[in-house]
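**Student:** Below you'll find the structures, each written out as structure tokens.
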Structure 1
């Protein structure tokens, strides 16, 4: 370990680092093969950590880990670029003792991560490239704007209902059309304060609609560029899949080859049953809560469209609804649709009816 009295050399040794990431500081635990070196608080940057490791353990191999969360993957990228072999893990996948659950703090979490990094029993997450992440952010931002638009519409309806204001039936039939918005703008409250409240909500709605339209155009333009052009064309050949749906699928999955089997892919999406079992009792809790929310949401939405367009899926749906609710049946259809998506992406060719069940 020590080559001279004044020079350290850890060549051939592994140093394990557990990081509990915070906005203002990081809690860091460093382990050697045999003992805990130190657990300390450091500034929230990679340079400070790497500098410490090089000073204390020159020549060693550095292996670090942190939990995925608010700070994304930029820390991982910087650690990797500075020669640190880093893993990013899902918090739920980190083995935790009952004592650690009851006495949880940043120091405990950092030690736990370092220990499991040393034991090599952590399952790392797939980390997409920066380019793929930025494309995903564009698609997810549009979805967030749609959610805000829905919330704004509900606020407007709530305000009108609170004051007993109704809109004529012939206008409501074209809900949220330009004519409907003009009718809302013509509503007069008894005081200016009421008018200002409604106007503020309508202005927000108009801004959100413009933003969503702009983002949609950008996503469609992106779908015509590489590497999305051919996969999107293949995906839209599947009944129920639109260009926007295809872009959500591609930006969330990134690389279909990373899923070793249809079951692995279905588990990632969240189209598998949950289970709460013991040695004496087995309880099926319904569809699992662990999921990729954008993927599962768009697949279920696309499945409702697919059963209207594809006779084979319609027949399967009708058969399923004889013994279960429609909501449960559509989950089964979504699993079938996911198999078609996997086939198309793996074989890089359009969907042909009858090939995938």
Structure 2
């Protein structure tokens, strides 16, 4: 009597999947307890990958990892929904051997991810819930609009400089370009020179467009600040000097939950308020901030710190005391920023309003 083939059962076994993510395809490496099983390329489709895993390793527990990047977290969402234990990692945090650096390829990257995942050598980044990500996108869209508006302003300045035209002192632009300045640029800057006037009008129309978009997005963000789950935290944060409702919302959507940072130094490291340390023998010196830091929150906390010392005597005294001790202005404002970050963390955790000079 011929024996029937028994269906394989991988119950209790762990399967590790490293995914090198690209727009048009994924390179996937699968590892089992005995080593690498297979490396292949597939469509960027979590369901397709899961069907293959479930068919090949029925009953197994699946673990997957990919690098944070352009693709965001939609693959994480779907793989997690399918029951795959998924993590997203920050590329610089992935251990890299010298031969991996010399041989850079999709297959190499997916194998490296799978190998380190199986060895337990990867730390995942925090993945916010989808609704929090949408709020973050709203805030970042306003920031992108501000950058585009700044680009056009610089183009206008270059245009005027090329033709020797100076803006009248009474109209000279501050942070926001006035209606009077825009009208002067549009109608008076090149009076009698229709070709140059038309060229400049193109830039002016673009400035008006971005001003309108920025205002609309700012109103939507402020509306968001009045809703749960943001309202109570915003109310606590805006009591801090240098932090308005817009800054408060940016902090909330970027950090999501300050409780995931166990202490201030961990939060400061995430933001980027960590100086470089140079050590040789018994000598140690503290240098500039490390290059690594949050691209939005580091400039924001420094901006908030400058505003704080202009409006609050406690932070002004902290800054001036550093200067009197011979500390240069840049390290001094970093010290103010870290103290402000400490107060921000305290206000967020406790909901207590800020009181000038009171240690939190």
Structure 3
């Protein structure tokens, strides 16, 4: 509402980051001085300022406008802003708070345990600045967190290998929910690994270990469950196939892969564009964005002794993410039965 166009983002961050508030929601709620609406807001401020300073409404003729002079208009805008902005902020803030609380109540009603775990995990990243907001939004809005948590509720995930773990929030969520007994994660981005390590050690330490390693050459050891979430499309075709097979051979029971489906029409085009932008900006580290046909990934997992289910995993986004849930039906490499390792 204030005549500080272009400064809204910085004002929101200045308030929200130190206080741990929801910056995306605050930005959306505060960003109302858009070109279509801004002239009406300014006219309202002028009208209020005119009534306060002169006791009359704004003049309607050019002659009267010229007679007033520019100085009075500046004063009217200042006075109108000082009165109009706080009133609208209180109204808009109350409305935003109510909507957010109702949305949170509906979410909590669906799954209170998951909502509580999401908040607890996000809080572990409070000392990491922007990572706190990213993790909270990622766990609350990305359907992969709920889907993997549901798999853990169907049957405990045991020891989890998170290949390409990023900031580690998914593994920490599984530990907080009690559906995993331990998490080993690695990623080639040292900054993200440092953030994950701090989060795992914050407050009450969790049974999670994170290290810097290249997905293509890392040896994470055996695990009950292996995760490959949103990482394969940064690799070349032969590298993707090698990684999928290597990770599958370490998984005693389950492999969960989330990847971009290149055959979903407009969804695939939008996903490629989004990934290209984030990679170019350095937000995600990768030499390319190259999703393979999901059928190829499925075939590789089936050849390693898994039964594979594929389902959409894009939630309310326009993206083309799908989830591959691979359950072992054949023996682990070097064993005679799937249960040989417990």
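Read-outs throughout are calculated quantities, based only on the coordinates presented, and are distinct from any laboratory measurement. Just so it is clear, the model here is predicted, and its values are computed rather than measured. Cβ atoms are built from the backbone, for glycine too; each structure is taken alone.
**Student:** Taking 3.2 as the value of distance in nm of label points 7 Å out along Cα→Cβ at positions 114 and 266 derived from one of the structures shown (1, 2, 3), identify that structure.
**Tutor:** 2
**Student:** Kindly point out which one of 1, 2, 3 the value 26.9, 103 was derived from, the read-out being Rg and Dmax of the Cα atoms in Å.
**Tutor:** Details: 1: 26.5, 91; 2: 26.9, 103; 3: 26.2, 96.
Label of the originating structure: 2.
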